[in-house]
Each structure stands twice: as C-alpha cells, then as structure tokens.
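Computed from the coordinates by the stated procedures, all read-outs in this text should not be read as laboratory data. What you are looking at is a predicted structure, and each value in this text was computed from that prediction instead of being measured. Cβ atoms are built from the backbone, for glycine too; each structure is taken alone.
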Structure 1
Amino acid sequence: MIERYALPPVRDLWTEQAQYERWLEVECTVTAAYEELGVAPAGTADRVRRTAVLDVEDIHAIEATVDHDVIAFIKSTTRDMGDDARFFHLGMTSSDVVDTALGIALKRSGQLVLAQLGELRSVLAGQASRFRTTVTVGRTHGVHAEPTSFGLKFLSWLAETERNEERLAAATDGVACGKISGAVGNYANIDPRVEDIALKNLGLRRAKCSTQIVPRDQHAAFMAALALVGAQVERMATEVRLLQRTEVHEAQEPFKVGQRGSSAMPHKKNPIVCERLCGMARLLRGYMTAAFEDVALWQERDISHSSVERVILPDGVMTTYYMLDRVIWLMRGLVVDAEAMQATFAASHGLVYSQRVMLALVRGGMSREDAYTLVQRLALAAWEGNADFHQLCLAEPRITTLMSPAELDALFDPQYYLRNIGPVYARFGLDNAKEEQS
C-alpha cells in the first residue's frame, strides 16, 4: 500500500518487522507447547524468547543466498540460541509459521476495521436523527419520484453497516485460524496436542482439516467481506457525488479553508474524496477476485497464492480502513442544503405529487385506468409546457368535480410522505430520537 493511503494503526500491523515478530511469536509459542508436553526441557521457551535475534537486514542477507524467507528467518533468529535452537521449528513446515502468523494479523486487522464500522454506525445514526424531518425529492432512475425524508438515506446506509459488521465479524472469525500440522497436514512429525496448546495460547482456532496450508476459502470470504464494505462506501460516496452536482447542490463533501478545487478554475469545489473512495472500491473488488483465484491450489499446496497474498491482504485491509476513515469524515461533516432541496421540487413542476392525485381520484370513484390516464396527461403537459402541475389540476373539471380546491391543495403537502417513517426509525432504536427541522 502506498504511504498516501496507509493509516495507523492498521498500517503498523503489516510492516515487515511486524511480520517477523508474529513469526517469532508463533515459534516461541510452539516451543512453549513442547515444553508443556515434556519434549523440551523446562525453561527452554523463556531462553528461546530471550536469545532470539530479530534482525530484518540480516534475514534479507541470508535470504539472498538461500532464496527462502522462512529458512532465512530461522537461521538469523536462532544464531545465538545454542542448543535450544533444536527445539525451534521442531517438526514444523514453513506454512505452519506463515499461515498461523497470518491468522494473527488478519484477526487483529479485522478487529480494527470492525471498530471503524462501529464508529460509522454511530455517525449515521446521529445524522439519520438530525435529518429525520428534512424533506427531499426521492429519485428513481435519476428522475424525480416522490418526496421522502433525507434521514432515510442515512438509515439505509446504517442498515448496510450493520450487515457488513455481521459479515466481517464472521469472516474475521474464519481467518482467525492457524495450523501446526506439518508438511502435508497429517501431523506425521508433530503431536496434534502441540497445535492445540499453541493455537489456544495464540487466540486462534485450529483449521479443522489443513493441507500444508490453511484452506484459502476462508481468506476469500474475508476479502469478500472487505469488498462489500467497499461497495457500501462507494454507494454512499456516489450519492454525495450526485447531490453535489451544480444543478442539484443539495449536499456536498466538506471543503476546508484554503482548499482549492482546480488549478485552472478558481470556482471549483469538486467531490474529490468521494471520487477517490469510488476508485478504491474497485481495488477491493479486484483483490476479492484474486483471493477467489487462490482457493484452488495444486494438491496439498503450491505457492501461486503467496505472491498474490503479499499484496492483496495488507493492501485490502489498509484500503478498507482508509475508506472507512474518510467516509466517517464525510458523513460527519456533510454539508446539507435544505433550501436547495425545497427548490428542487420546482424543477419538475410539482410532478412528484402525481401518484397522490391519482389515488385521490380513485378514492373519489374514478377507475384507476382513467385516473392514471388523466393524471399522466396533465403531468406531461406540465413537463413539456413548463407549467405548474398543481395549477393544471386545479383547472381540470374532471378533478374539481371530485374534490374541492382545499382538498386538492392538501395533496401537495410534502410532510404527508413522512407520516409513516416512525416505525422504520424504531427498527434502529431511534423512535424517540430528537428531531430537527433542517
């Protein structure tokens, strides 16, 4: 991940130093398991921890000769261990170390991303309550549909956040998994009890049946969960981009003092963060595809997945964390123009009330087909003739014979469309939330 998008603390989990520290954590924990079972003499694990050398540059130098990173790690780390080194990596294969350490990294990373989702959930709940009674034009196919609550947009995103929390929690539990089962996963040279003890102390589950590696469908599920988080962020960012267009201008991302939108046009205030987030969602979907390609390896394993995972796992986690950091900033500071929302209604000449007029005619005794045909004719006349739909309805005898002007006027009240949103808010525990008319 390039430095621009790598944020602590998740960035710090994926440094090369941190990787070797996790490898050492696994090796020392396995040595302690051997000691607990009486295979290694008492005190071996403590001495191994004290004498282990973690020198990244030395590991690189050895790897240049042996062309194997785990062997280089073992040779460098055990150089001062003396006789205790014979219990280091005993009966293990490289993937016992690498995959188990990877499980630790993914578990910790998943927990950090889940914490960000929790913060996003809190921000969205607050904004949903704030804009509960703010009326806006709902759009389908990009076309004005009917009035709705601006707060419902936030509730929709809130519900998706909850689903993503559930998915990512399950996926994180899935990759919080290790294996200490030897070269092809059959425990030929290592007691299964060593795995049980070590993984328990590392806070990981055991792979129910491993080959030389932990099966990669679990990693694919984790990447899929991250990609779905990215898809949610993209949906939110796309909505803001659409609302920030000059001819709409109902909401926009924050624009700080001194910020500039264009080197050529001083007036520009562009949704650059939203556009960045949409682009990064594409990365996550690409990483997800690569993770799925890693599931089918040759027989007990090959290493075609290894080079892929060195990129997609750290980058996927850091990309997701960055996206959540920015969308939290976006949602918390979103600039909302309620007056522009009200002005938007005039742009379609009041046509958003067409269904309510039609239903009133049906209740007055007109057939649905006749009511639809009549209202559609008036609506098209308003649109094509740049006329006010309300006024055309008032001038239509077939309407005024069924209802008074006052009854017709009441059909054009935007607050009517918010009358039943209370139960939706109640589903989120926000039924008693403070309402603000924005």
Structure 2
Amino acid sequence: MSLRSLPLFAAAILTSFALVAPAAKADTLADALVAAYRNSNLLEQNRAVLRASDEDVAQSVAALRPVISFAASTTYTHRAQGFLLEDLSGQAGLSAELTLFDFGRNRLAIDIAQESVLATRWALVNVEQNVLLNAVSAYMNVWSATENVRLRQNSVNVISEELRAARDRFEVGEVTRTDVAIAEARLAAARSSLSAAEGERAIALEAYNAATGAFPTSAVQRPPAPPATAGSLDDAKGIAQRTHPSIRQAQHQVTAAEMSVARAEPARSGRISAGANLAVDQDGNDTSRLSLSYNQPLYTGGANSSLYRQAVARRDQARSSLHQTALEIVQEVGTAWAQLNVARAQLEASDLQIQAAEIALNGAREEAALGARTTLDVLNAEQELLDAQASRVNAEANRHVMVYRVLASMGLLTVEHLNLGIPTYDPSAYYNAVRNAPARSPQGEALDRVLGRIGRN
C-alpha cells in the first residue's frame, strides 16, 4: 500500500464505523426476558394445565358432600282386555346420598390431588426456566448476528478501499494486474460473507420473535455482565439438588404415589352411606324414606387386587424416576459448568488472538507501504483480524448463554431470582378460589375475578 493511499484507507475505516453507529435506544436482555414471560404461549398452556389440576382437588372435596338429585316422572297406561283401561300417574321427588365412612379413601383422594397440584406447580416453574433460557439464547443470537453483520460490512468497506488503492498503484506501475485481481476476488468474497451474515441475522430475528412474541423495536444492546451463579461446581450441584423444580416435582409425585398405595389398600373394605328420598305422587301421597346402608364387595374378579399391585408398581416407578431425575440434574449442572468454563477460555483466547492479529495487520500495512509486502499479505492479515473478532463475538454470546444455562441447571432461572421487577403469575390464586369446590356463591364470583385477572388482555 502506498503512502498516498493511507488517507483513503483511514477514511474508509471512519466511514464504516459511522455506518454502524448504535441507535439512541436499544432493546435490552431484560426487555427480552420480560417479553418472553408475558407472551409465552407455552406458559399459558401449562398454567391452564395447573388450573385443571386444581380442579381435581375440588372434585375430590365434592365427593365428601351429599349428592342431591331431583326427579319427576309421569306414566300413561292404556290397556284393552275386554274393556278399556286408561291411567295417568305422576311422581316428583328429591333424593340425597352421603358417604359417611369409606375407611379414608376420599380423604386420601384429596391429599393425592393436592400433591399433584404441587407437582404441577413445579412443572410450571421448569417451563418458565425453559422459556427464559430460550429468550436468552434468542437475544444473544440476534446480538452476535448483528455484530457479525457490522464486522462483515466493515470488511467490505475496507477491502473496497484496498481495491481502489491497488487500482491506483496499478495505473502507476507499482503493482501488477494480479494484485488487482486478488483484491477484486477478496471483495467478492467479503460481499458474499456479508450477505450470509445478513441472512443469519434475519433467521435470528425470527427466532427472537418466536421466543419473545415480538421483533426487537430497535438494535439490541450489548448484554450486561452476566449474573452470578455459584462459588464452585459442588455448590452448584448442592443448590440444584435442593431447589431444582424437576426434583421438587418428582418428590411430590412420589408422595402422591405412596398415598395412592395407601388408598388402594382399603379398596376391599366397604362403605357406609346414608340416603334420603322425598317423593309425592299425583294424589299427594308422601312416600319419603331414610336409609342407612353398608356396601362391601365380596368378589370383583381380582380387580381390587390388581389395582393395589398397580399402585405399588407406580409408586416404585415414581421413586426410581426421582432418583433418575436427581442424577440427570446433577449431570446437567456438571455439563453446563464445564461448557461455561470452555466459553470463558475461548473468550480469553479470542482477546489474545485479536491483539496478535492487530499487531500483524499493522506490520503488514507498514511493510506493504515500503514494498516489502504484497496486497495479498495485507488482505490475509485483515482476514485474520476479522476472523478473530468474529470468534470473540461468538465466544462472548456463548459465555452469556452458558451462564444462564448454569442457572437453569441449578433451578434458579426464574423471574423472581433474576429480579426482573414485573408481576408474576400466582399459582395459588386459582387454587384458593376452587379448592372448596364452590358453586354459584360469593366464592364463585371470586373465582370469576381470578379468571379475569389471569386471562390475557
């Protein structure tokens, strides 16, 4: 590169930075996390699953209450046996039935339903973690893709000036046509890389929209310093074993399965129930009656024994699932921790690579100005620096994602732990409104208000 071409080269550098100056306002990672939490269809789906599980408690409570029925009937009789006989009769009545004692089966059914509700709540927390982690990944992909577009655009600008300088030097006989052709080929490759980077950014934006419910309103900001995780791998594993929602969910599932075994044990026992029937016929005759009955199955073809064995098998399944879940969570913590360390090492190595590549590029330019280096040498040095910068962008994005993956593996990637400062879904609100199985009553009106609050606007 001749000395007269250096001002053009410097101008190209300044122009490329002016083209990619950051916007006055930019979307932040916190914005993406909040949007993902508020707009997630997956969270809405699993909140509905939880509300359905809450209703299981209400239905179990209702089984302890009397069942009251109203019945009315009318009968018309027409017979012709030597003479015509017609008769019209009717009856109306109320009947009620209440289980007085069933050896605790209905009470256990309530406890089982409550444990299932708690398990489903923890499953919802796990879904929240996945939604937030997906948002982090989508955000960092947009940021890294945008940075790569900036780098590729800068490369196109710089190589364009290199080509212009090479043509000027060719006209005065300082370089050959080969140098010009090399610069032209490198410019075409740079433009191709820019197009590919823009395509990757478009893909990343679509993923961002799917993860958060909207495209970024402006350029995404460089992410802030990632949150703290744990002091050591052992600490992280210990936290995960105590707090991870998958483990907590499995624990409640084990409790529910053990209660199911206890509920299946008295299945062969009987049931004491009371009944009342109030009936009046068309003549005003009262046929009301009260009853107290005991019902016990003597032979069910082996069904009760099978149900008990099935409950025991499912309890054993739940226990094994708990142990396996704990094992997988500990493994996930170790894997995420190792990946985070790799990402940190790659980031440090990229910084060193950039420093060395900048020194090499500056040297190549100075030597080219003295005629000791060719245009190809300078272009190669510029490519080395570009690759190092792109590697650093990807390493920084990967480091951020890995930090949040470690948090997720510990069970701490939640809106509450991240202190996002937004109202969160209260899983107990709907449960408290339905746990006593309300009909149309003040409780039912409260339930309607709860449904209105948790519904989407």
Upon calculation of Cα Rg over 2.2 N^0.38 Å from the atomic coordinates, which of the structures 1, 2 produces 1.37?
-> 1
Between structures 1, 2, where is volume of the Cα convex hull per residue in Å³, for residues 55-246 alone highest?
-> 2
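Here Cα extents along the principal axes in Å, for residues 159-350 alone was calculated and came to 76, 34, 32; which of the structures 1, 2 was it taken from?
Working: 1: 76, 34, 32; 2: 123, 56, 35.
Clearly, the read-out refers to 1.
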If you work out relative contact order in percent (Cα under 8 Å, 6 or more apart) for 1, 2, which one comes out largest?
-> 2
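Figure out for me which of the structures 1, 2 the number 17.6 belongs to, where mean count of other Cβ atoms within 10 Å over residues 103-110 was derived from the coordinates. Walk me through the intermediate numbers first.
Numbers: 1: 22.2; 2: 17.6.
Going label by label, the one that fits is 2.
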Computing helix-only ellipticity at 222 nm (-39500 (n - 2.57) for each DSSP H run of 4 or more, over all residues; to 500) gives -24000 for which of 1, 2?
-> 2
Please state which of the structures 1, 2 yields 0.70 when FRET efficiency 1/(1 + (r/R0)^6) of positions 143 and 271 (r between Cβ atoms, R0 = 25 Å, to 0.05) is computed from it.
-> 1
From the coordinates of one of 1, 2, distance in nm of label points 7 Å out along Cα→Cβ at positions 183 and 399 came out at 3.7; that one is structure 2
